[in-house]
Structures are given as C-alpha cells and as structure tokens.
Structure 1
Amino acid sequence: MKNSIFLPLWSLVKRNIKIYMRDKMAMFFSVLAPVIVLLLYILFLGKMQVDSIVMDALKDTSVDKDVIVSLANIMINNWMICGVLSVSCITIAFNSCAIMVRDREQGNVNDVLAAPIKKWVLYVSYVISTFVITFCIAMIILAISMIYLACTGGLIMTFIDFIAILGITVLSTLSAAFAVVLMLSFVKTSAAQSAFGSIFITVIGFLIGAYLPVSMLPVPIQYLTCFVPGTYSAGLYRNFFLRGPIQKMLQVLSPEFVQTLKTNYAIELQIFGARIPAWWMTFALTLSIVLFAVLMIIFYSNKRTNFFTMALKKRKKK
C-alpha cells in the first residue's frame, strides 16, 4: 500500500521538477530577479534609508559620523536581504507552480489520471515539487546574500542564528507552496496566471513590508499585513539577521534610539500596538501552513471547486 502511493508520488514530483529544470532561462531569471531587487536596494533605496538613520542618530549621540554610517549600512544591508528572501519565497513558488496550471490547460492532468493513480497523489505532488524548487532557489539566494554580507562586513550572526534562518526558510517556502497551489487551483490558463501574477507579485512585496517598512504604510494596510503569512516570514528573518547588528548599535547608540529603529523597521513586529515575539511569529507561520492545507482539503472535497473537475470540463470543451 505504501509503495502504491509513494512510487507514483515520487515519480510525479520528479516529473514536475524535471519539467521546470528543462527551462534553463526560467531557472536563471528565478535567481536573477531577487538579485536585481537587492541591487536596486543597494544602489538606490538603501542609501536613502542609511542617510535617514544617520541624520537621526547624529541628533542622539556625539559618536563619529563614519562609525554611525558603518553601523547604518550594516543594519540596512541585513534588513534589505530579509525583505528579498521573504518575498522571493512567495514569488518563486508562484512561478514554479506554473506547471500545475499548464497541466490543466493542456489536459495533461487527465492523461496522468488515466493511470491507476489517486487524484490526491497528483495534487500533493504539485505542493511537494513547488516546495522543493522554491527551497533550492531560496538557498541559492541565501548563499549569495551571505557572501555579500561577508564581503561588506555585515555578516554578524552566530551559528544558532544561521540554523534558525534555515528553519525559517523551510517554513516560509512550505507556507508559500501551500498558498500558491491553493490559489492557482482556480486559475485555468497560463495567460490568466501571468496576468494575475503581475499584480500579485507586485502587491505582495509591499504587503509583507519587504520593500518599505510596515510603519510607512497607511494604518489600514498595516492591519491588513497582519493577516499575510509573509509578514511573519519577514519578521522572523529580521529577528535573526539583525540580532548581531542591533547588539553592535547598542554599544554606541542609546537604547531608546535603537528601540525606535526596531519599531520603525519592523525588526520587532507589532500587531494592533502589541509587540510580537519570534515564537509567536513562528506559530503564526506554522498555523498558516495548517490553514492552507485544510482549505485545500475542503476545496478538493467539493465537486464544484475540485481542481480535477474543472480540468475535465476544460478537456470536454476542447
């Protein structure tokens, strides 16, 4: 029984990954896109953030300006990387799940189900392959980020922090995989996915505070971010990436000023005025995985919203 489920599942996951890897340009741009965003931060937006911090810090202390500039650069570099990593987990998952949409559009779903394979096995294979692809590319982006921080003197973390970051990447990619497969279950064509993706990928970066601090967004949008799992992913990344830089800043700047930075840059995430510790963010991210999985089961069990029912209708129309 186990083999009758495991072997088809393993074969389908391999098949999905191979199809994705076949398109070398798609893989290349999946890695390149987050790197370009990071470069834009470094060349343009990062300097604006650093100048703002330096200007405020000089009012708070008599420490030499060069020291403050160095600390501000370290902090902003780490903060930017956290945003890039958190939004990349979502966008890469969205792009890699195009295989599922294409399978339904071209009728490949029905060809696979002609074999004695349970429908849920095929459905789960999309989740697993999306997770594997997203996690592997996210690890490449993480490695590039670590190298950049090491070269600029901004890599200030312990081994425990690094292990925690790996765990956050697993949770973030798993949450993104479930969410994206659930969303794209209702998208019938690749053209529709592309149109929806152009809006979704743009908006999600702002909603999770990847491009701008959440505190800079309108209050209603700040409340909305509380219900987006990616917000907690970004918050967790910042907790561990910025732990070392924050400790270093406390050596030369007042605790009050550093606390203000932590609040303004969502290093300490706040929901409705209450500070959210790292363990709560981990729980929220884990809860999102469970919630998306339950919703997938509910929609899978309903004939009207069933991914395969809609696929069959699509095939009959052809």
Structure 2
Amino acid sequence: MFDWLAAHATRLAQGSAIRLFFLIYLVGTVVTIFLSNDATAVVLTPAVIAAMKVGKVKNPMPYLFICAFIANAASFVLPISNPANLVIYGDHLPDLSGWLASFLIPALVSIVATFIVLFIMQRKALVQQIQTEIRIPLLSKGGRFAFLGILLSAVILLVASAWHISLGMPTFLAGLATVLVVFLGTKSNPVNMARGVSWQVLPLVASLFIIVEAIGKTGLTATIATALTSAAQGNLTGTTWVSGILTAFACNLMNNLPAGLTAGNIILISNPPEMIRRAILIGIDLGPNLSLTGSLASILWLVALRRENLTVSGWTFLKLGAAVMIIPLLLVIASLFI
C-alpha cells in the first residue's frame, strides 16, 4: 500500500521537488486531522520513505521533516487530531462545532505558518531532481483492505467525536477489525506484524504516566494551579501568552504526554478562563516541534527512520525546530485574540 501511494504522489509531482514537498505536506495535514498525529508518524513516514526511493531522491530529509512537524502543527484542528486534546479538556470536551469555533482559525494559522517556515528553511535542499518515469505498482488485496481500514478508522473517529463518544474503544475496535480482515483475506502470518511493532515504546509511555503521578504527589500541580488562578484574575492577556509559551517549552523537558496530563490536572483544579485553556492546549500540541523528544509522534517518527537506516541528530532537529516551532507558536497564540 505504501509503495502504491508513493508512486502516485511522486508521479503527481511531475519531477518537481517543490511540488512533491507541497503534496506530502498536504497529505500529512489530512492524515493528522483525521487519524491523529501519532498516525502521521506511523503511517505517513514509511510512505514518504517509499516515495523517496521511487523518485530516486538524493536527500529525503526535507520531505521526512514534514512528517514530524505537521504531525504536531495540525494536531488541534479536531479533538481527535491529538490524544492530548482529550486529556486537556477531559469531561468538558466541547462538541465538534464548538471545537471548530474555538480552534479552526488558530489551526489554519499553525498549518500555514509551519509550512512557510519549514519551506524557507529547506528551500536549498529542495534543489534536486525527481524521477519522472514512475511505474504504478498493482495494489494487492491486502493493500486494499489496509487502505479501506484506515479510511474506515478515520470515519469512525470523526463520528465518535461528533457524538461525544469516548474514542479509545472505537479506535481499538477499528484497528482490530482491519488487522483481522487483512489476515483472513490474505492468509498472512500475524507473527510478522507482531515483530514490526515498536514494543520498546510501551514501557516508555507507561513511565510517563508514573512521572505525572509523582509530580502530583509532590504538591507541585496544586501550587501551579493556585498561581495560575491568581495570575488570570490579575492579567488575562498576559497570562494567556505566558501559559501557552511556558507549556510549549515544558513539553520538550518532559514530553507532551506527561505535560498534557499535568496541564489537564492543573486546569481541573484552577478552572481558568477558556482563553488560557486554549493557549495551554496549543502549547501542548505545537510545542513538541522544538525537539525530538517533545512528543510521542516525534519518537515514533524517529523509530520509523531508524528502521530504514536513516538518522537525524537531536541537535540538527533542534536547530530546525527552533524556527519551525517558535514562530508559528507566537502567531497562533496571537490568533486566539481574533
């Protein structure tokens, strides 16, 4: 399926490195919106790697950086676009129309600003040739099942979000159904899939939850909640800016999953004005674009690269992320006041 998608995308580029850059960014935006930022890292990154091989691209990194950055930049278009969104709002999650009224403009600003900054930073690397004679491979039965399963999962997530249904079980069932259909339809061995799972990520995620609980036990969460309440009463605008910026940088110190869980607990205690809650969520979602360890999506992206013997250093990512995260973050927080 990845080879089939990659061949179509590369053919559409018609030999233009810039057009291919735009196409991949557009696809990454759609995948993030409807399947979550983690899905972009898991699903899109292998497809882009396949596209680079098909197009005989000498330097694939500008296109692979898209997968990492758009996974966070587009992750607050919908509630389902990032699991952290559900954590921040908890039981007070707005319905789909309410969410769009709050975040559609900031999300559009985030997507466009991230594209512009990333393109400017990578423009020199995009001066390269792309293969034009692309052979489209046949999509196998298993590939068709997988493709339909991914589309079905997106629909199920969107419907569950609109109906205010908890997303965990529908997501799990959609994935399980897709896997079973592929295995039964192609008579393939499930052991091969099990070997491909990044099992090392599971204890990492479990340890992040322990960190959150430990922070809560120290009383730090309650202290921050009290300070937030006091600051919001004194200066709402200033507190909105400070909350969004500090949250964004905190994600890179402790990963956005524990940062989001901690922020959710702080919001639950302090019950700040909606403007501050939105700024905190934007910081949680967009902040991880600064470093490789900022979000689970970035870690999964790095795992996907290493499977193909591709490497990127933390310092290289940080230098690029400093511009790609900070500039859009400031613009997005400003857009909250529109």
Structure 3
Amino acid sequence: MTRPRQRSARGFTLIELLVVVAILAVLIALLLPAIQQAREAARKTQCKAQLKQLGLALITYHQQHKTLPPSYINGGEWHSQSYIPGGRIRNHTGYLMLLPHLDQQPLFSKINWNQATGPADWHGVGGGGSQAVLEGFSLSLFRCPSDSNFDDPHTKVFHTAGGTSVLTGNMYAITGGTRVSYGFVHRNHEYAVPKTYRADRSNQKTAFGKNGAARLQDILDPHTNTIFLIETPFQKTHAAYGPYLQAYTHTHPILPIQYGLNYDYLGTGRPYAWGAGSRHDGGAHALFVDGSVRFLAESIDHTILTSLCTISRNELVEAPF
C-alpha cells in the first residue's frame, strides 16, 4: 500500500525575514517623529497649564496681601551693603511666598522666616544660611516637563583663601538648590538697580523686583500685554546659574530685555546667566498679568519684547502671538 505524500511545513526564508524587518524599520522611522511631536505637544500643554496655575497663585497672593510677592528679599547681592542692615541677609524668593497658594501650606509653615533660606552674601553683610527643610526640595509645578533635569540639587559653597571667604563667587552660594523653569522678569541686572523696588521710581520697571513688587493698580500698561513670568531653561552656560526655588543667587532675575529669548551665548547653544528661553522649539511661554499664557517666538521684535516686560510706560503694543 502506497503511503500518502506528507506536505512538508515551509518556513520563512532569510530574504523574507529581512524584507519584513526592513518594512518595520521604515514604519518606525516614519512614526517616531510623529510620536515625538505628540509627546512634545503634550509637554507644552502641561507647561502652559503650570504657568496658568502660577498665575492664579500670584493673583490670590495679591488678593491677600494687596501686592505681588517680591522677586527676592534681602538678597546677598551687589548692592546689599546699601540697603540691608548687618546680619540681615535672607535670600528668600517669591516662589517660597507662593507656597500657601499652591497647596504647600505645611511646608510654608516649617520655614523660619526670621532666618535665611540661602547663604549668598557677596559683601559679607551677614545673616545668610540654609534651612534643612528646603534643601533638595523640588516642586514639579515650577519645572517645565520639556526640560531635562540638570545638576539638581545644586550646592555651591563659599570659596575660601587661607580660611577667609573670597567675595567673588559668594553671590552664587547655595545649599541643595533646585532649579525652576519660570523666572520673575526684571528690567535690568542688579548692578544697575541700586534701590529696592518701591524706592526705584523708574517708569521702566517690571512687575517684580528686590524687596518689593507692583500692585495691580501700578500696572498701567494693558494687562493682556504685560508679562509676569517667563520660561528660562535649567542649563545655561555655567552650572551655577539659577534661578532656584529655595534662595536668591546672582542669576535669580531673568532679563528678556537684555538677552531676548533663546539667546545663543558665544555659540554654546545655551543662553547666558540671566537668559529667558526654553527647550520648546522656537520660543518660550510667558505668563501675562491677565492670567493668559502665550508662546512667544524667539524672533520677536526687541522693542515689542521690551514693552511687554515693563508695566508703566503706557505702550499700546500688540504682540505677534
């Protein structure tokens, strides 16, 4: 009796497998940019939402205190000797003052406001120091999801020479500092602003300054065209550059008027010390007084950007949003 012929099972040939792998590779190459774009769009949306929440916190702070929070209090900066009594360096930041309005009242209550939250003390006025409760503390609301963590927490101690503190560098001193993505807009470097906010009568002021800030009634320019906060990337051209949540350091103020947005300093691909910008492509988010958050292109005209930063020059500009 003749056995029926059995059909042998046939597998894939090597060429067929290679073709399938090649097709999958092409599909992945085509889909990956779209996936990355979708993820970045989601991160931008989250970043915008975080700034909106900070805007609400600023307004509720104003409702309670009838003024906005200072950008920093008794910072150990260049002009500290001219307005801070001996032993009164504090380095408190406006970020810390917003904590009760960001569901962080328990942490806020643990801060000793009679003591410093940072050791920066350029001229040895005295009183600086750190508080363990804040060292290394990070709040995701202050951190853009598109920016990657960089050198956090950051600690920089005083330089010493023969046991004596060297003044240069002390303005960067901080212990367990964590970076923030959203900076208080200032009009100029601290070198050029010797007076505290209320004592400075310039009509070019921004909403925030040292030891003081504006009231809403002080903001004479349209609230739809006046900036509160602006993005600033974690990594700049030096690891010491802030701003930080816990304490003032020399690069705490952010200066779009001087440095624009995403200014490439000396071809490093990074902004300089006080630079505004972001890891989003082509610009950065800004929080406006009316609570809106808009994306400003890095190509924005400098005159318009300057007008958006100041509060009382009565410019009637329309930003190209």
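Every number in this text was worked out from the coordinates using simple rules, so none of it is lab data. It should be emphasised that the depicted structure is a prediction, and the values quoted were computed from it without experimental measurement. Cβ atoms are built from the backbone, for glycine too; each structure is taken alone.
Numbers at a glance
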| quantity | calculated |
| --- | --- |
| Identity of the structure behind 0.35 (criterion: FRET efficiency 1/(1 + (r/R0)^6) of positions 181 and 213 (r between Cβ atoms, R0 = 35 Å, to 0.05), calculated), options 1, 2, 3 | 2 |
| Which of 1, 2, 3 leads on distance in nm of label points 7 Å out along Cα→Cβ at positions 29 and 133, largest value | 3 |
| Origin of the derived value 1, 7, 9, 12, 13, 15, 17, 13, 8, 3, 2, 1, 0 (P(r) over Cα pairs in 5 Å bins from 0, in percent, for residues 69-228 alone; candidates 1, 2, 3) | 2 |
| Source structure (of 1, 2, 3) for helix-only ellipticity at 222 nm (-39500 (n - 2.57) for each DSSP H run of 4 or more, over all residues; to 500), computed value -7500 | 3 |
| Structure from which 3.6 was derived, distance in nm of label points 7 Å out along Cα→Cβ at positions 53 and 189, options 1, 2, 3 | 3 |
